[in-house]
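**Student:** Read through the structures below before going on.
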Structure P
């Protein structure tokens, strides 16, 4: 039972770390898109 609990905690930590990376990539992509949108001549 303890192994199952530790495995769940490790999986939760892994998902939190991956969510942080995905959020950082999303913010970076949004910033690049916004810079390209603002930087294009009209």
Structure Q
């Protein structure tokens, strides 16, 4: 089972592929001190 983040823990590094062919690195490319990230699994 995957581990859950607890308050105060660092977000793991993720490299996400964007629809335009670019990439987004989390949490490095996030701006500000508070961010909401929504992950949608899409249609199976």
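Coordinate-derived values only; no laboratory data. Since the model is a prediction, treat every value here as computed from it, not as a measurement. Cβ atoms are built from the backbone, for glycine too; each structure is taken alone.
**Student:** Where does the value -33500 come from, among P, Q, when helix-only ellipticity at 222 nm (-39500 (n - 2.57) for each DSSP H run of 4 or more, over all residues; to 500) is the thing being computed? Walk me through the intermediate numbers first.
**Tutor:** Details: P: -33500; Q: 0.
Source structure for this number: P.
**Student:** Work out the source of -0.75 here, i.e. which of P, Q gives that when log10 I(q)/I(0) by the Debye sum over Cα atoms at q = 0.23 Å⁻¹ is computed.
**Tutor:** Computed on structure P.
**Student:** Same structure again: From which structure (P, Q) was distance in nm of label points 7 Å out along Cα→Cβ at positions 16 and 32 calculated, if the value obtained is 2.9?
**Tutor:** Working: P: 2.9; Q: 1.4.
Only structure P yields this read-out.
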